[in-house]
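Novice: Take a look at the structures listed below.
Only the coordinates and a few stated rules stand behind these numbers; no lab work does. In this text the structure is predicted, and so the values were computed from the model without any measurement. Cβ atoms are built from the backbone, for glycine too; each structure is taken alone.
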Structure I
Amino acid sequence: MESLFQHFRKEEKEKIIFYYSKFEIASRDYYPVLLDFTDPRERKIIESISGRFSDIKVEYYGGGSDDNHERKRVLLVPEMLEVSRDDFEIETVELEYPEKFVSLSHRNILGAMMSIGVDRSKLGDIIISDKIEFAVDKNFFELFKRELTTIKNAPIELSEIPNDEFLEPVDETTKHSIIVSSFRLDVILSEVIKEGRSKSKNRVTREKVKVNHAIVTDPSFVVELGDIISVRGFGRFIVSDFIHETRKGKSRIEVLVYED
C-alpha cells in the first residue's frame, strides 16, 4: 500500500487506508460492499486502489437515468456477481417550498441539511432548476422528512420521486482563466476572489477554506487539477484545466466558478 501513498497527498492517507480496507472486505467475504456518496477526488483514489484488486468491479451511481452527477455512491462488487441500482440504496427527493416568497440557493439547502447532524457523505447532488431535487442515503430519508421542515424560515415539504426521474445536473458554473505564479492555495484563491494575497492567507489560516470538502489551514497547500475549493462567504470553484505556461514562467489555468 505504501506505493499508493506517494501518488496522493499525505492528508489523504487515512482515506486511502479506509477505502483499501473496504476492497479487502469485498474480496475476502465475496460480497458487495456499499460506500457512501463520493466526490470526484475520492473516486480517483478508489480507481487507483481498484487496480490492485482484479477480482473486484467498481460500480458508481448517483441517481437518475444517465447519471452524470458529481456525487455518486460506490459499490465494490466481486466478479461474477451482479448488482442493480436498487443496491445503491439511494432515495431521490423533491423539495417543495413557497417559491413566490423565498429564493433558495444550493448553499441554503446544504446548510439546512447539515444543521440536522447528517454527514455530507450521506448526501448526493442537490439540483436546482425549475424544481429542487436531491439524492440521499435512503436510510436517512425519514430523518430528513421529520427534521427538515423549514429553510430560511420558509416551510418545505419533501416527497420521494423515482430514481429515473431525478434531474440531471445543471451547469451552474462560469469559466474563468487566471494566471498564477504557483499552485499554492492562497495564490489561486487570491486570483479567483480578486483580493490581496494576505487576505487569502488569512481566510485559509482561519479555517474558512475547504479543499475537496476538508478544511485546509496551510496557505502553501498545493492545489491539483480537479480540486473543489469552497470558501465561506464566497462559494465554490473547481481548478479544471492547465492551459499553458506563460513566457515569464507562470501558469495560465482554467477555473469553473459555481453560481450560487
Structure II
Amino acid sequence: MRTAAMSTVHSRLKIGLSACFSHADPARSLFTGKTLQYVEQSIAHWLMSTGAMVVMVPCPTGSTQRGDVTYEHYAQWLDGLVMHGGADVWPGSYGEEPLHENWAGDRIRDEYDKALVAAFEAVGKPIFGVCRGLQLLNVAFGGTLYQDINTQVPDSFVHRDAVTYDLNYHSVNILQGSRLSRLYPGVERVRVNSIHHQAIKRLADAFEAEAFSVSDGIIEAIRRKDPAKSYVAAVQWHPEFHQPGSDTIDDAAMLKDFLDAVAARRAANSPFAKS
C-alpha cells in the first residue's frame, strides 16, 4: 500500500505558485516587523481540484538567506508555474513614473516575480498568469501597462469595484481562431469577474491577445505567439473565484489546457522518453 501511494504522489504534477508579499510593518499586531509571503487559498484549491500538487515558491534572496537555494532549483524541480494576483506592478518595471502615489506598486515583488518567470522560462516549463500575473508577464516580456484604467482609458468600464469585489462582472469577446476559442468551440462571448484597475497598454511582442473586454477593448487574455517555444498564457480575470454552475465562463478548459502542457513537458523531459 505504501508503494502504491508513493507512486501516485510521484505521478502528480507539481505546480509552483508565486507568493504574495506583506512587507514588514511595525504597526501590525501579528508578526510585527516581519515580512510575510503567502498564497490566496482559492487559487491553490483551483489548481488542486485537478489532483495537482501546489507549492508556494518563497523568495530565496535577502539579507538573511541561508543555504544556496535559488529560483533555478525550484524551476528544475517543479513542473509548471502559476503567477497569481495581488499588488499593482511598479511603473518603473516598464519605464514609467507613478502617476499617483497610490499606484506605486510593489517593486520588490516585481523583481521576485520577474526572476521566477525567467527561471522557469529558461528551462522551458509552462507558465500561466492570473490578473496581476497577466500584467507581470506582459511587463517581463517587454510590454507596458495602464497605471489606472479609469484615468487613462476614457469611458471605460469600472474594472474594480471595492464593494462588489469578485461579484463585479462584465462581458468578454473571445478572438475567433485563437487557441482560447478552440477551447470553447462555438462560444464568442463570455462573462467573467473583474477585480483590477491596471491593464495591458502595449502588448509585448511575444504575445497575442485572445480576448477583449466588450465595453472598452481592454485585453483580457494573452498567449505566447510562437508554439515552438514554451507555453505561456494568462487571463485578466480570476478563474479561481468563479463558482461552478454560475453563468460565468467554465474555466476548467483553460486549466486543463495549461496542465496538459505541463504534463507534456514533463513527459518529454522524462529519462524514459524516446529519443
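Novice: Starting from the value 54, 54, 30: which structure in I, II was Cα extents along the principal axes in Å calculated from? Please report the intermediate quantities before stating the final value.
Specialist: Working: I: 54, 54, 30; II: 59, 54, 35.
This value belongs to structure I.
Novice: Once FRET efficiency 1/(1 + (r/R0)^6) of positions 132 and 180 (r between Cβ atoms, R0 = 30 Å, to 0.05) is calculated for every structure in I, II, which label goes with the largest value?
Specialist: The structure with the largest value is II.
Novice: Given a value of 3.0 for distance in nm of label points 7 Å out along Cα→Cβ at positions 60 and 228, calculated from one of I, II, which structure does it belong to?
Specialist: Going through each structure in turn, the value belongs to II.
Novice: Another one. Have a look at I, II and say which one yields 0.9 for distance in nm of label points 7 Å out along Cα→Cβ at positions 20 and 36, as calculated. Can you show the working numbers first?
Specialist: Details: I: 2.1; II: 0.9.
The read-out was computed on structure II.
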